[in-house]
1. When helix-only ellipticity at 222 nm (-39500 (n - 2.57) for each DSSP H run of 4 or more, over all residues; to 500) is calculated, the result is -13500; to which of the structures P, Q does this value belong?
2. Please state which of the structures P, Q yields 14.1, 41 when Rg and Dmax of the Cα atoms in Å is computed from it.
3. Between structures P, Q, where is relative contact order in percent (Cα under 8 Å, 6 or more apart) highest?
4. Out of P, Q, which one gives 2.9 for distance in nm of label points 7 Å out along Cα→Cβ at positions 44 and 84 as computed from the coordinates?
5. Can you spot which of P, Q the value 2.5 was calculated from, given it is distance in nm of label points 7 Å out along Cα→Cβ at positions 20 and 68?
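No value in this document is a laboratory result; all are computed from the given coordinates. Remember, predicted model here, so these are calculated numbers, not experimental data. Cβ atoms are built from the backbone, for glycine too; each structure is taken alone.
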Structure P
Amino acid sequence: MLKQVQHDKVIMAQITKQELEEKIIQTLKGCYDPEIPVDIFELGLIYEIAIDDDYNVKIKMTLTSPMCPVAGSLPPEVEGKVKAIPEVKDAKIELVWSPPWDKDMMSEVAKLELGFL
């Protein structure tokens with residue numbers, strides 16, 4: 001269903017939640033853990049993308065480890081990039097640790113890039 005997006009961002013657009021989710025995924029593919037040459041989406045760090053009827057976005061994500069050096073910087077970076085998408089009214093990141101991340105959560109692309117295939 002198309003929704004006329006109207007909020008404090010000046011841009012108005014007609015976009016479905018599915019189309020917006022694709023835009024969010026493309027944005028997430030531009031976010032990297034600086035120690036790993038694969039984006040956070042392909043790494044399997046994104047567990048859930050929820051979009052409500054007002055186009056507020058909530059993303060559940062994890063990190064490769066609770067001791068990850070970017071634990072303080074990566075979630076706010078992701079939140080800022082998703083908020084910058086014109087159709088997104090607001091975005092929140094929830095950092096979760098369950099289930100714990102492991103290399104089996106990586107896409108085939110990530111596994112190939114990192115030499116696991």
Structure Q
Amino acid sequence: MKELLAPAARSSCGRCEVVKVFLDDCRPTPAGWVPARWPEEVIRLLEQGNVTELSLDHDLGDDAHGTGYDVLLWLEEAVAVRGFRPPRLSVHSANPAAGQRMQQAIRAIERLALEADHDR
């Protein structure tokens with residue numbers, strides 16, 4: 001299996017690895033974060049179960065290939081249908097309308113996660 005994370009992008013917390021993912025097409029990735037260019041890269045990392053924090057841009061240069069909002073749609077379904085536990089989510093998009101829509105999606109994901117925790 002291809003190694004997805006450079007060693008510098010991981011930190012250890014006992015037996016688990018902590019991964020912070022930064023989805024963007026042009027901004028520099030902050031130190032300690034894993035860069036991602038496309039939604040499917042982020043989703044692949046989320047499926048591995050180690051992502052603790054996720055910062056999303058909306059416009060990635062090719063809307064046909066996907067946007068940061070697509071990651072939130074995947075997360076919302078994963079939380080609602082499979083009980084997936086979402087990481088801490090934030091948006092760093094310069095697109096005001098898309099950023100607002102993404103913030104609404106984050107609130108919906110957080111509500112679903114709280115409901116799922118309450119039902120357990």
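1. On the way: P: -7000; Q: -13500.
It was calculated from structure Q.
2. Working: P: 15.0, 46; Q: 14.1, 41.
Only one of P, Q returns 14.1, 41 for Rg and Dmax of the Cα atoms in Å, namely Q.
3. On the way: P: 27; Q: 20.
Across P, Q, relative contact order in percent (Cα under 8 Å, 6 or more apart) peaks for P.
4. On the way: P: 2.9; Q: 1.5.
Matching structure: P.
5. Working: P: 2.5; Q: 1.5.
That value comes from structure P.
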